[in-house]
Structure I
Amino acid sequence: MKDSILNEQIEYYRARAQEYDASITEATDLLLPGRALLLNLGRFDSILELACGTGIWTETLLQMGNEVTAVDAAPEMLDIARKKLGDKRIKYEQTDLFQWAPTQKYDLVFFANWLSHVPPAALDEFLEKAGRSIRPGGQIALIDQYLPSDSDRRVARDDIYATRPIEDGRHFTIVKAFHDLEQLRKKFGALGFEVSTNKFTGTFFFLSGNLPPVS
């Protein structure tokens, strides 16, 4: 994976921050079944959210946890989330997730619509780091696409990339990879997780995994 494309992916989300919420209204409705599955996991003391964006899922996580650490590479996204949610239980961190390393453990780690931005060559390293950030007895959960939508197909390029426009006319190349669910189950299993998956709304899936407590 070329660092230039991963850097361009960050720049895309920085440039798109102000228009992001308005641009995903339809997608937010499609993800309502995933939100219900997430809430059904119960309550947690500490939650880590990776690629939090403008805080759309952070708001849901606040209903589930006593404290949430929300991480994103785009300061513009974090600024919107901070102003929109304004809750002292949230700690924000600006970090490039490809450079990120966990410094503590959480009861739940969650990320939505992020895994498809992780190139296959970087997947194992990312999942291993995510796994290391979870306490024994804790859980991991994620929401993403297992198939491209029609709009994804229109902007797809060279297998794992997409060229996406923003409102000012600029175009950015990002990663958009659709990871095989069975392979994901095996990868999480190798990290010690007991995993289940649920498909919903045509192209999305919800994955949750439990890390057994220390005996």
Structure II
Amino acid sequence: MPRLELPPTKSSLRRIKEDLSFAYEGFDLLNQKREILVLEIIKRAAELKRLRTELDAGLAKLYGCYRSAAAAMGADVITMKSQSERPRYFLRVERAKLMGLSLPQLQLQAKKMIKCSGFAGTTVDYDLAKRQSLAVLPVLAGYGAATKSLMLLARELKKVQRRVNALEKIFIPHHEEAKKYITERLEEMEREEIFVKKLIRQKLSAF
């Protein structure tokens, strides 16, 4: 392990001790942040799984209604009818703060469609498909926001883990080794100084 290039002086030793104290404090804080992020990711992963199940069920029901409507009306008629209607939505975007992150929260509310054509040529399955599509949209918005939040949390956890590894495996070991080396070197220099002073006193007392 390479040693830090610092002179073996008391000022260097004091500087290393200050850096180590700061590093250990930062290491503890990063560990706490890592634990909080892991717990939050586990919680949000479970919520994402629930939303995915709900979304898959909603889409399967929507596809069933659409397939029945297409069989009765024809896909071209459904396309023209759907294009003649104007969907309206109310979308609310909020941000939740967590450990310095800004996590998105979406609330989507579908309003009643504005119809530009009559009921002629439509079936009950077509109306059910429209109603189901409006029911699926809020779930889709929640699933998208949950996915984005989980990605941000996972990215932050990766960054925190890199910093923890850098402190634990590089910064702290290098500074601990430098601290030990400088401490031992200062003790050795102090013993040499005592020995030299003692030798000088002996020679002076001989005269």
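Details
- Winner on distance in nm of label points 7 Å out along Cα→Cβ at positions 12 and 188 once structures I, II are ranked, highest first: I
- Parent structure of the calculated result 0.93, given that Rg/Rh (Cα atoms, Kirkwood Rh) is the read-out and I, II the choices: I
- Structure responsible for -27000, with helix-only ellipticity at 222 nm (-39500 (n - 2.57) for each DSSP H run of 4 or more, over all residues; to 500) calculated and labels I, II on offer: II
- Computed 21 for relative contact order in percent (Cα under 8 Å, 6 or more apart) - originating structure among I, II: I
- FRET efficiency 1/(1 + (r/R0)^6) of positions 140 and 180 (r between Cβ atoms, R0 = 25 Å, to 0.05) from the coordinates reads 0.00; which among I, II: II
Only the coordinates and a few stated rules stand behind these numbers; no lab work does. Because the structure is a prediction, the values reported are computed rather than measured. Cβ atoms are built from the backbone, for glycine too; each structure is taken alone.
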